[in-house]
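The structures considered in this document are given below.
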Structure 1
Amino acid sequence: MNLTILGIRHHGVGSAKNVAERLEQLRPDMILIEGPPEITNALTLIGHSDLKPPVSVMIYNTENPKQSSFYPFAEYSPEWVAAIYANKNNIPLRAMDLPAAISFQIAYLKQQEAQAVAEKDNDTPIIDTEPIHLLVPRDPLSYLAEISNFSSGEAFWEHYFEKNYIKDTEIDHFDAVTLAMTSLREQQILSSLDEENVYREAYMREIIRKAQNELFSNIVVICGAWHAPVLQELNKSAKADTKILKTLPKTKIKVLATWIPWTNQRLSIQSGYGAGIYSPGWFEHIWKTPHEYDLRWLTKVAEVFRKKNVDISTAHIIEAVRLAENLAALRNFSKPSLEELNEAVLAVMCMGDKIMLNLVREQLIIGKKLGKVPSDIPKVPLQEDFERIIKSLRLPLTANAKQYDLDLRNENDLKRSIFLHRLEILGIPWAKRIDSRSKGTFKESWKLEWEPEMMISLIDKAFFGNTIQIATQQIIVNQLDNETSVGKVAELIQKTIPAELFDIIGVLLNKVNELATISADIMDLMFAYPPLVQVSRYGNVRKTDLSMIQGIVDSLITKISIGLSNACYGLDEANAENMFLKIGQVNDAVLLSDKPEIDQIWMDALSKLLDKSGVNQLIKGCTCRLLLDAQYLSEEETDRQLSYSLSANNEPIEVAAWIEGFLRGSGMILIYDHKLWNLIYRWVGQIQEEVFMELLPILRRTFSKFEYAERRQIGEKAKEGIITQDYTKASKIEQELDKNRAEMVLPVLEMLLF
């Protein structure tokens, strides 16, 4: 009975080539590869024409999909090569490792234990003790790297076992791998996963024994190189393995395995993937390019630069090849590695600019490749609906970020918008809204960038419903059940309208009406008002009938106006700041509603704050400015308010707060209103130096929020001091304005905006 152990590096090109040759020599009747047994059925799809790497098997807990594991494959993964050979030749193929269900149970128990320790520590008084210096396990290969004068274990392995592939030396290759790992293990070198590996390796040996008991006579095992030495002596370890496996926790966790697209970025070790590699794009290149890979690689680099309008000639490529080869010779390497090629590119093509080399790293060394999986593999219904929709809307999953500018008057763009808004409610972060280049209400812009982990979020929501629409509606309903805030319900309505979840809009409107009727929390009502106005104002953009919401909006502003005065009384600085922001938002919403009767109610409420005692000066300054902008406050009354508020009898800190409230948002009034300028200028001039230094942070905060051009003009005006000139030119120009001629531009502006 023949058993052959092939120790490999996951995603190693040299390992994959040697595995392919060794399998052709051995002609096994059973192949075992490292991985939990639950992925065995999924492995039978490898070789399918529509399964294109990079892809990953995702195993997840059916009751808690967030508890999941990924087993990625690249085209040059040794396990992928072995699986293709097995499936092509109808050879039984199995995965051998600790079952995922047991791994999930172990992780859960460790989490519970850690939580219990944390809770105990919170109840235990802290006692000073001597620090404990723990021995942190190193990468075992780093010891061999030091002996061989390599910078890291990765570089050592790459040089000896991946880069220097020589045909017909596969037996020597695997013997060398096993010898290296055996030497390290005999010296009791620690691996960072030693505790876990005890269980894993015992289970691997048990699966190999079962295969032997099934009378397979020529078994090939493909596993991580570290495990290779301990998988050969099966008879000596049988009793010990039985004892080890009995200590594993029992579990009732049910798991499922499915294929999902993966990306080169996720294969990279920079993503945190434990078995990751530094250069997936480079590995794919040397896998597909056995000859002159250095010249062809530098040609690709040149193409990348040329697409970015960087002048790269054929001479650059030739010179870079020569430099890379010379560097390799100086370092006693038979061929240039990626390190030599990068140094040559940096010197010859980038002129020493490392920022340009980062472009090569992003586009080629790592790459933007995204895999593909067959459409007919088993999936949860929600996942199937998601894939059906993105196909019909022509929204492909890509690793590259792509921007979509949607015109909601276009039927397909409107459907895309509805779908993306539903994903936003579902918590699938594939699409992110960005500022549209067009300011019309019919425009939306989204940035789409797919990451494999998003599939977990999608599967995690599967219990909400079998379609995107049903699942989204159920999430809104669940959030609504125990909601008591008018503002939160208003936000849900604002999310629901663009997602066109019309079946539950009536429920939401009834809920917001019910809560608004009994609510006495003015801040909550102010929080709710702006989104509801937005919905009532722009709902018709999406052909939505929202006439029933108008009555709710009108009743809200009436209630806010009645309670505003009392809500502003006696607020400290933090609460006054919050109220200041809310007043501004409600004021913008009132202006948006464009109803004279509502304007009057709101302005009356604001005017009551001006002379009410106990109101923070920040709010009073804000109120005065809003009334002035709305022309509800006359110039004479504004002058009276200014003079009173900037009086020397007032506390400087209160005056500064009033100015901040009055000026925040725009400095133009200081530039063009000379009366206000003179009042503030005189007030600043009469402040004592120590008081001025105390107020400086407040004043600086106020002026720092002005536009740069405004600050510059204010600075120029400050050089003039008190303004005494009689400025009448502006009014003269205004009198000479031809309004009929000015109105002619309005139709053109309407076309540009909408």
Structure 2
Amino acid sequence: MSYLRKLIDITASTLLMLAAVSCSDNEYITEVDDPSVQPGDRAATIEVSLRFHVEKPSLIGKPLVNDIPSRAEGDEETDDPKKAAEEAINDIWVFQYDENGNQLIAPRFYKVESSEIRKLNIRLAEGNDSHVYVLANTGDETWAQDKDFSTVEKFVSYEYPFTEDNVEMGEDERLLMEGHVESTIRKETDLHPIDIHLTRMMAKISFKYVTAEDAKSLIVTRVIINNMPLAMRMEETPKEENYPTGNDFETRSVTLDKKLASGEVYTFYMPANRRGTTTNTDPKAKNNGAPEKALYVQLFVTSRSNGSNFLYTIYLGENDTNDFNVRRNHNYNITLNLKSEIRDDRVLAAAANCFVVNPNNEIMFDPYTRTETGGGWKYSDYVNKKVPAKKIAYVKILWQYVNVIGDNSKGDRVWLDQYDRVHVKTGTAVGNAVIAAYNSSNKILWSWHIWVNNDKPANLDEAVPYYTFGWTGSADGKTGSIITTNDKRSVKGRSLMKCNLGAKSGNANDYGLKTYGTVYQWGRKDPFPIGNLDYNVDYYQYSRGNVGDLRDNNNATIAMNTTGAVHTTELFSTEQASATTGTIAYAIEHPTHFISPVKSGASNPSDASTCNNDGDWFWGHNDLLWGGKPYSNAKKYEVTTGCVLSDNGATEKSIFDPCPAGWMVPPGDMWLGFTKNGRNATGGVYGNINSVHTSDNASYRGFRMYVQEWKKGKWVYFPSQGLRTAGGRPWRNGMCGNYHTSSASAGGRVNIFHLHTPGEVDPFETSFGYSRRAVGGPVRCVRDVDESE
């Protein structure tokens, strides 16, 4: 159901105040034998005819991006099939006020069978000046009955809420319209219909993009509409004024997952947002210094050529240089001509905690705006330019592998510009880096993973669809069953990324070290480097020799001389979990610190008796860090003792999710199709593993898993890249894969997918040492939307 229909439903039941008219009882008509009299009327009935006219909207042709000087071609005239619906009047509410602005009649509702002349009973004081207002297309005959419209002022200032996710107009829906008559209405108007001119209470936005040959690798996969006000006023305020007033009004963003074809027109509707004008004269610089809360549209564009995801940002208004006024009853046309992949200040890297880019490239992103909602977290609680302690003062490199970014001692490879945007220039090497934003007190406010890779791992077009078993569960977790039909994986999941998050290679033919990514403690957004070892079964030191040559902002070598399990004064320290360190605030401010629940002096993190806090880094547990819902509210199925499948994984991405834009951490049932019956496949029986391998696969350092059917079809490589145990020591490169999901389980557990090379695949891992949330494990991202077949 689309926004407009939902808007009507909501306003009918939930808005504002009970109706009240401040008049004494003797002011009202009380003849109960007159069926035309209603409670609240202050005048007798006369019959007048209303004739409706829907005002033609103003057409604003939007200039084009990438230096195309022409304007849009008037798409609504030729391509818009909803034009008739935009002019239709289905019903009206009639309100009438005397010359002092007080209500004369109780509001009346009428169905409109024709858009020509309708005779409507209007209450008025005969011969006196009055003001008649009409509100069209509420679709609800009870809408005004519980609202206070006792004065003109209350009527015209009334605001509808804007709360829905869908801003399209569906079939048989109508736009809200408002109009009024201020002339004197007398009995003789029976012979002369009163003309009421109605204007649409919303703005219409239509856009398309056209791709030239040199930009054919760019694909638009979604549209994000930002800074839509949460209300629309009944009557427009003076046009020279900003509306909504001030800068503290609430707004929302709506994401429309539409894979649009070049030349296809898409349309949506929204309330007015008038933010005024600036003095800018250069179309390329219109976005620079845009007024706060101005409305803008972003096209989420995937580049097949470099694997990055970008936001083409278009501020709406009456011109392409300095106007930021989006007005009601105006149609705004946007034609985005993609002539090449050359980017200017209107093209941002799509916001996330991880940015994927190839070597010798540059990205720019907005460090203040995030739209993820999973888990209920708000990004502005941590980074907020209105709060001095949360405002970014500068950014720099926290750590990097050699030449991933390079020497930033002059602030020319990572910097914050005058418009509060972060710029990153990558170096010549593939690998990983983390950059951090600091406030004026040198405290880290946020940090971002820069993933440099030549194989375009974040390319949405290369996501691999997977199918898994369906299953049922119960609140108590004791009933339900996994569907175990061996050759029928009927549930389509969100498509898989082709490599692990942070891997140096996404090439399907690479195995071992190049495919090992970074590791993550469950619920944290920041990566930890894993050992630079192809194969190592035992624990090893978290040292420069084993992890690699890491450099700082000035390209100086970072000291690393630790087992990984102890507190040090070095950048990569391990801290014991406590009520102080096991918090979001501490994790954000110390993105390189591994937070360990293992008791001081203990050596075996696989033993529950050696751990505090049930083996969780977050003190007291929080199931919502990567989105989803609390484990206690989930449907569950106990596969075997201590082995529970739950449905509390995220469907909406969290601000702490470590995956790039367009991707998120997978749910806990993703892996069911990787074995014959959805349960653990142990004992080296390859006949129970949905793998290309039919015998010992140790040399592959992982598994090539079929992801759609049993023993055939597409396969994806999953390396056994090793992990960092809950104690902080790295372990088992090339032997164990311990993949996180967004599905938190009981206590300090998480539903992980565990590989043991060779010969064992476990969709369910019960071992304490592997299943704790403090474990640093790899992540295989999935698309963040449900895709159609």
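Where a number appears in this text, it was derived from the coordinates with a stated rule and is not lab data. The structure presented is a predicted model; accordingly, all values stated were derived computationally and were not measured. Cβ atoms are built from the backbone, for glycine too; each structure is taken alone.
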log10 I(q)/I(0) by the Debye sum over Cα atoms at q = 0.06, 0.08, 0.09 Å⁻¹ derived as -0.61, -0.93, -1.04 - corresponding label from 1, 2 | 1
Which of 1, 2 yields -17500 [helix-only ellipticity at 222 nm (-39500 (n - 2.57) for each DSSP H run of 4 or more, over all residues; to 500), calculated] = 1
Read-out distance in nm of label points 7 Å out along Cα→Cβ at positions 213 and 693, computed value 4.8, structure in 1, 2 = 2
Of the structures 1, 2, the one that 173 was derived from, the read-out being volume of the Cα convex hull per residue in Å³, for residues 445-660 alone | 2
